[in-house]
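These notes open a run of structures that come right after.
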Structure P
Amino acid sequence: MTLSQLQYALAVFNHQHFGKAAEACHVTQPTLSMQVQKLEDELGVSLFHREKHPVLPTEVGLRLLTQAQKVMDETRKIEDMVRELRGSLTGDFRLAIIPTLAPSLLYRIIPKLKKSLPEVRFHIVEMQTERIIEALERHEVDAGLLATPLGERQLKEQVLFYEPFMAFVPEGHRLSEEAFILHSELKIDDLLLLTEGHCFRNSVLKLCKEAGSTSFTKRQIELESGNFDALLKLSKLGMGMTLLPYLTAADLPKSEQKHLKPLDHPVPTREISLVYHQTQVRKKLTDKIAEVVKAAVPDRLLNEKNKVISPF
């Protein structure tokens, strides 16, 4: 039994497909299949139901693969501990980020990460909050950039900055002439929302509920989108207003920023943190990543707490 064989078997388990598992491991499918077969022969059990699609583990396979994941996690932890003890900022780092933060933050931090941590190979992937939590608990990623607090006992949250909400109000809207938007003026049936699963949507709905707006009015066209760009285009067509995080609003063209309006105090804000599992041992590296992110955003976001709206 080798660590490579365990890695290949776990890849099949995670991807539920031999071809995708081979691609993820950067080997050919015959090579991966042969090594998994050798592992099964040595153990004397079948790990997978190969006739099923997607490929699923057998009952005994599930128990063995769960243990195999622990072995691989501990092996990687040893490697990480050695780097930490040496003060070496090298190796691979898997970083997840929520979709509502990625477009406005990644282009700000990637050049700085490359310059500050030239010997670290980053694998960055977009995931929604619940998927990041799951990936952190399963040690599929090393850390995540997402809105907090999460209230997960197994995870540590290193707060990076606070991002106020901004209102985008198109011409002709009932609030277009207002200098700022009162919380009581926010109406659910007048807001264009992200699809379910996005934590920013949850925060907006919670804010509306606190303002006393809890019911939807049926409109001719009901639409929710997975990205802010679509919401902005629909808003400009007169389909309603929308709320944006500060960095997303700051990236709008000058011609569109005239439609931005601040929200009344206490300003609703989302807290952005670097989140990692409590067993994470690469503290020097996570601290450096946190330092890079904080240096990439406007100074006013570092301490301007206002009213943090939880993503849950």
Structure Q
Amino acid sequence: MRRLALVSILLLTVAGSASAAISNTIRKGFNVADGGTLTIDASVGDIQVVSGGTGVAVEVVRDAQTSSQSKADKVFRDFDVAISQNGNDVAVRIPHQLNDWHFFDFGNPIDIKVNVRVPSRYNVDLKTSGGNISVTSVTGTVEAHTSGGNIKLATINGAANVRTSGGDIDVIGTTGTADVRTSGGSISIQHAGGNVTAHTSGGSIRVEEALAAIDASTSGGNIKANFTVQPKGNTRLSTSGGNVSVSLPANVNVDLDAHTSGGEVESDLPVTMVGRQTESTLVGKINGGGPQLVLRSSGGGIRVRKM
């Protein structure tokens, strides 16, 4: 009993220490013109970028997971923050100095949040090795890479290049091309004004409103795409582990090439068939033909729906 009590006290002590935190906040502002670039390279932490007002305002919040001020100071030194300006460009860098950690330093010793406000016309290049990324209402190019979190983009007037190794991608709206890839999550795009490239190894893909072409593939989920206008280029939707569903206006012109190894192909739109057809294959022209619409599934059905 005495030994059990000592272990319980030790665990409570460790849990109490882990729940405590000492905070440090850094704020800086910069006068810049439209058209510059915000670069963030963080070894860990969440990144949030919004637009509004003039100039660039940077806030970095560091929470050291310790109740000891001396240990917190050490953590802050190990995760130092460098914020600089070069012309109209602003850079935020948070490297990780590789030092020895004590036995009781369980988990990540620090939580970091980088919040930045930029002018409405500004480019962003964001990278974090361990957190989420959010970008809202930016007119410019968006580069967003994370090794361990989700990415959310909203109202992006420009091209977007997005990568995550361990999370979901949510694009509420973009007017330019969107190249989005994840190794471990789902992809949702509500509005795509330009061509879309979407690839995931572990989730579903959904494009609610497509105005151009789509190249989408997944190894572990369903694909659903809705075209509200005539596709402007060739589209390919492919999954190894789910269903494929595409919705088209009644007057759309495409060359359909659909095949599945694990279900049936169905179309609500009339198809002028070409060649030999089966329940799992449908090849032909819709309304005289046009850009290619290639649909593939190895583990489910394929459905062409009329909007």
Out of P, Q, which structure matches -0.22 when log10 I(q)/I(0) by the Debye sum over Cα atoms at q = 0.11 Å⁻¹, for residues 160-239 alone is calculated? Q
Give the label, chosen from P, Q, of the structure having the highest value of FRET efficiency 1/(1 + (r/R0)^6) of positions 136 and 176 (r between Cβ atoms, R0 = 35 Å, to 0.05). Q
Given 76, 64, 27 for Cα extents along the principal axes in Å, calculated: source structure among P, Q: Q
Across P, Q, FRET efficiency 1/(1 + (r/R0)^6) of positions 40 and 144 (r between Cβ atoms, R0 = 35 Å, to 0.05) reaches its greatest value in structure Q
Among P, Q, structure where mean count of other Cβ atoms within 10 Å over residues 72-79 as derived comes to 17.8: Q
Given that relative contact order in percent (Cα under 8 Å, 6 or more apart), derived from a single structure, equals 22, which label among P, Q identifies that structure? P
Which of P, Q leads on distance in nm of label points 7 Å out along Cα→Cβ at positions 32 and 120, largest value: P
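Looking at structures P, Q, which one was helix-only ellipticity at 222 nm (-39500 (n - 2.57) for each DSSP H run of 4 or more, over all residues; to 500) calculated from, given that it came out as -13000? Working shown, then result.
Numbers: P: -13000; Q: -3000.
Answer by label: P.
No value in this document is a laboratory result; all are computed from the given coordinates. Note that the coordinates shown come from a computational prediction; the quantities given were computed from them, not determined experimentally. Cβ atoms are built from the backbone, for glycine too; each structure is taken alone.
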